[in-house]
Structure 1
Amino acid sequence: MKIYAVIDTNVIISALLSRHQDSATVKILDYLYDRTIVPVYNDEILNEYAAVLKRAKFNFPDNVIKATLEAIKKGGLKSDRFASDEQLPDPKDIVFYEVVLSVDDSFLITGNIKHFPKKPFVVTPAEMLRIIHEMNSPKSGILSEPTARYGKK
C-alpha cells in the first residue's frame, strides 16, 4: 500500500537530527525511502527543503542533503497547488497545505499541527505511523476497508 503525503520541512529536519532510530520522524523518512510513503511536492517545497537543509546551524553533509532531495524527487509525485482561502499562522506554510489539497486522499505530515487547519488529513508523524499500522493490520476496522477514502472529499 502506498500513502501519498506532503511532508513538512520540520519532519525531515527532525528525522535527520534525531539520534533515535525509533523516533516517529525517522520512521517517516524510512517509509519515504522504502516508498511506503510517496512524497507529494512542487518546486517551492523542494526549494524550501534545500534552503533549510543547507543552513549552517544544521551542518548536514552535502551527500545527505542530495540523497534526501533525490529520494523525494525520484520516489515522489510532483503536483501543482490547489488554491485555498485558508489563512494560516505562517503564510509560508500555505504551499504545503495547497499541494496536499491537489492530490486526493493524501496527507500532510507535520510536527507543527497548530500551524494548519484541523483536518483529518493533517497529521503528526506519530499519527501517520498509527495510520500506516492500521492500514496494514487485517483487523483494523474502516482503515483496512478497500473502499475507504481519506482526505478532503
Structure 2
Amino acid sequence: MSIGALTVPAAIGRSGTTSRKREGDGATPIATMRVLSGFVRGDRLRALPPTALPLTRIASHMLWCDDPGHACYNRPVRAPFAPSHEVLARADGLYDICLVLDWNVTERRRHRGSAIFLHLIRPGYEPTAGCIAVSLRDMRRILPLLRRGSVVKVMG
C-alpha cells in the first residue's frame, strides 16, 4: 500500500481483488476509494500521532450494518441490533484503529459490499474479509498523512 512516497506492506481479502465486489465474497474491491473518517479504541490506544482525519472513539454499542436487506446497510448502527453487523469494539484488536473507506457508502447499492475498512493486521499478515490491513506501526506512520478525502487505490 502506498500513500505519497510512503509504501507499507498490507493484507487484502482472502479472495484477492475483484472488480465485481459482492457482499460476503471475501474480496477487496479494485477501486479508488476516499478515506471518509475513522474509529479508534481510546481505551486501548493512547497518544496517536496527529492527523487531520476525523476519528471517533469506539464505544461498546457501536456496530456496522452489513445486512443488504436492511435500511441501514453499510452504515454505523447501535446495539442492540438484530440484523447482520460488524462489532467495532472487537476483542482481537483489528479495529483498534479502523478507517472507513468510501466503498458503497456515499453511493450505496444493495449487495455491493459493506464495511471496507483500512484497519490493523492479524499476525503473519493473514488475509482479511475484504478490507485492507496494515501493522499498528505502519498505521501510526500513515495517520499523519491522511485527511478526509485522501485516496486509497487498490489495483488488480
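Quick notes on this one:
- In this comparison of 1, 2, the computed figure -1000 for helix-only ellipticity at 222 nm (-39500 (n - 2.57) for each DSSP H run of 4 or more, over all residues; to 500) is attributed to 2.
- Largest in mean count of other Cβ atoms within 10 Å over residues 43-50 among the labelled structures 1, 2 is structure 1.
- Among candidates 1, 2, the computation of distance in nm of label points 7 Å out along Cα→Cβ at positions 67 and 115 that gave 1.3 used structure 2.
- Test item: Kirkwood radius over Cα pairs in Å, for residues 19-82 alone calculated as 12.6, pick one of 1, 2: 1
- Origin of the derived value 27 (relative contact order in percent (Cα under 8 Å, 6 or more apart); candidates 1, 2): 1
- Given 3.5 for distance in nm of label points 7 Å out along Cα→Cβ at positions 59 and 91, calculated: source structure among 1, 2: 1
- Computed 15.0, 47 for Rg and Dmax of the Cα atoms in Å - originating structure among 1, 2: 1
Here, each number is a calculation from the coordinates, and none is a lab measurement. What you are looking at is a predicted structure, and each value in this text was computed from that prediction instead of being measured. Cβ atoms are built from the backbone, for glycine too; each structure is taken alone.
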